[in-house]
1. Match the computed value -13500 of helix-only ellipticity at 222 nm (-39500 (n - 2.57) for each DSSP H run of 4 or more, over all residues; to 500) to one of the structures 1, 2, and report its label.
2. From which structure (1, 2) was Rg and Dmax of the Cα atoms in Å calculated, if the value obtained is 24.3, 86?
3. Which one of 1, 2 has log10 I(q)/I(0) by the Debye sum over Cα atoms at q = 0.10, 0.14, 0.24 Å⁻¹, for residues 34-121 alone, as calculated from the coordinates, equal to -0.24, -0.48, -1.43?
4. For which of 1, 2 does mean count of other Cβ atoms within 10 Å over residues 26-33, calculated from the coordinates, equal 16.4?
5. When distance in nm of label points 7 Å out along Cα→Cβ at positions 202 and 378 is compared over structures 1, 2, which one is greatest?
6. Match the computed value 3.0 of distance in nm of label points 7 Å out along Cα→Cβ at positions 162 and 370 to one of the structures 1, 2, and report its label.
7. Given a value of 7, 24, 26, 22, 12, 6, 2, 0 for P(r) over Cα pairs in 10 Å bins from 0, in percent, for residues 74-273 alone, point me to the structure among 1, 2 it was derived from.
Structure 1
Amino acid sequence: MKKLIITSFAIVVLLAVKAQDNIYLRGFVYDKDANNAPLGTAAVQIKNSQLGGLTDDNGYFEVPVPKINLKDSLKVSYVGYLPTLLSIISYKEGDTLRIYVASSAETKQEVVIVAMNAKGILLKAIQNMKTNLLYDSLIATGLYRQYHKENGKYVRLIEADVSVAVNCKNPYKYSFHELVQINKQRRAQNYETNGDIHGDHLVDLLKENPYSYNKSNFLDPKKLDFYSPKIAGEDADQYIISLQYKESSSAKLERAKVWIAKETFAMTRMEIEKFPNPYYVKTRYANDSRWKLVNEKDVIETEKVNGKYVVKSMIRSYNHHVLNRNTGNVDFIVEESFEIYFDNYNMETVDEDLAKGRFTVLTNLCADTYKYDAKFWDNYDGVEDHPINPEIKKDLEHAKPLTQQFVESGK
């Protein structure tokens, strides 16, 4: 890449126009020859005019342009690089242009530019799910961890090495089918006093996977406008799209962030938050549970396996108020977290492994018998890669070491 040395930088507007006739033209310029790195001090100009300016160190430009000039093209130039033209006739306030330029030495024609707003980026990601996601079955193996907090103290810990049979025949039904095999497990003593029996939280976590579970909300192309997608940030490789749903008839409000790879438009990470709607009017048939949700957060990450994206990790955390049935007062503040981190994927012997009958629809990690395998856990990479929070260990070890609890909780 050829260097252009400039001692200082400022975006310069070369023509003053009335503010009410302006639209702000915003965007980024990237260097295609440097792995799409931001290109600073590139000249951005409305063709056949004096309107324009320079990009900053992040490749960003922002120029007020009379709306009448949107019929003209935007020209981007840089010393040693091929001038690039982009039609801006369909540009709307709030859009962000992404322009990639390459050196004239290697490029014989102008770069094809696609300008997309947040909605367009997310739509492209949804359309590319079939291309990007693994379209086959596999067995994913890794660490499952479940822990609980009651009134500010950790009171429960369960860990297991688990294998999950994943069926990906249809990306919109990207489903774990609740088929699970527990390879090894261990749990601490239970110090809870709120009376929770515990459901099968591992299965709950897998069942509400990111693709099928969200296909009825922000992964539904018809509902994107309800979530007001916005570009919350980006780097050389990914866009970050933020969404928020404020439908007053819903019992829960929802917001999310989605990380989308620029090259493939694959969704690489999701963060989804849910919280009660203070304006929700409960129907006569609504469930009157003593468990009142304060907030919930899901974090999902994907990774490439054999060129396709699969779920790498899922983390879900809840915060509840447990009410007294007689007084309606808060007896307990309960926080629950469920995590799974996959580090091994098998696509070769799925049918044979399932035929052995060791995979089940449900598990009961809170009560299943097991024999503690100290050698396995002392050498288990999953615990080393995802170390336990020291605060959890400190709270749970107030009476005896966790290693002793793990042995005593097994049969």
Structure 2
Amino acid sequence: MSATRLPGTPRLLRALNDRAALELLLEQGPLTRARLGELTGLSKVTASQLVERLEERGLVTRVGEQAGGRGPNAQLYAVRPGSAHVVGVDVGPDRVVAACADITGAVIGRVEQSTRDTDDPVGVVHNAVVQAASSAQAHLSSVRRIVLGTPGLVDPGTGDITFAFNLPRWHRGLLAALRDDLHTAVVFENDVNLAAVAEAQSGAAEGVSDFVLVWIGAGVGLAIMLGGRLHHGSSGAAGEIGYLPVPGAPIPRDVSRRAKPAFQQLVGADAVCALAAEHGFPAGNAADAVRAAIEAGSTGGPVLDELARRLALGVASTCVVLDPPLVVLAGEVGHAGGTALAERVQHEVAAITLVRPRVVPTGLTEEPILRGALRIALEAVRDEVFGSTVG
């Protein structure tokens, strides 16, 4: 019986080798053909053919020379940054921030705009994307994907917004309108989910495949990462922890009337400010209130103790279902509370449940939602660009 030869195998192997080489160039910087061959296990001839193929397709470029011993210097190659671009957008009730990154992940353009004087979401996003690309000196046609972080629900089936917290003008049908307007791939994602993606990439959850992130700010949210993948739920509502019925707060029975959900009544920014003021720490915002309590030492301890007790109700409810090894506290309150708040929450959760997750503050200080949006966009675009290197 003769062996069956799989059609297309050489082409598939070339594609796999190309992808491996491109990933190495992204991770380790400029490399010579010989070094690429060593790292990929390819012969010198095959590695040279690979580099020539990627250079012809405009994916790699020569960036210098490596001085050696005898003979001519070896050429150094790197991924060509301008082979593709992505744009991440963080949309809030008062402003929109957009950043443009090249395919290496370098952020090369950024804009911030107020949204207070407009009721046209398509125009807002259009202007932000165009200006971000322009500030990066990138042609809009090279932007292969735009990922928008938005508070609220995103339908996993259609990708459209079904409910946007604090964004009443954002509605179903907006996704199609943006795609028609920008003539490129546009993706919506919940903002807290994007923060978790950034946390997994380079924050407190780096290297952890299962964790939950609790966002405490003006809104309260939860992101669930299982096996390194976001869990969205059947309707996109997984993680809407603000609606968790908890003791100590009235439970609204008609959420469509935008009544404040029970858990959010206990731990949202307004509640944190009120709690701090009751203990003699009035502040203009929740983050400042928490920081003031921490700086006060033992005098501010009761504020942190009570806030941790309230947060533990939501964290414990989540953890007895999912049993994650790690909980990250993020958002303005999670960041401001730092280790002092996280350790108290960890203690409270362990006291009222059978699970004992490690609770830590966020490891990111700047624009986690925007960073998560760029990360998701880059992963998709690299799959598209790097996955089609052999024609």
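1. Values: 1: -3000; 2: -13500.
Checking each candidate, the match is 2.
2. 2
3. Only structure 1 yields this read-out.
4. Only one of 1, 2 returns 16.4 for mean count of other Cβ atoms within 10 Å over residues 26-33, namely 2.
5. Evaluating distance in nm of label points 7 Å out along Cα→Cβ at positions 202 and 378 on every structure, the highest lands on 1.
6. 2
7. On the way: 1: 7, 24, 26, 22, 12, 6, 2, 0; 2: 8, 30, 35, 19, 5, 1, 0, 0.
Computed on structure 1.
Taken together, the values in this text are just the output of simple stated rules run on the coordinates, not laboratory data. Given the structure is predicted, the values throughout are model-derived calculations rather than measurements. Cβ atoms are built from the backbone, for glycine too; each structure is taken alone.
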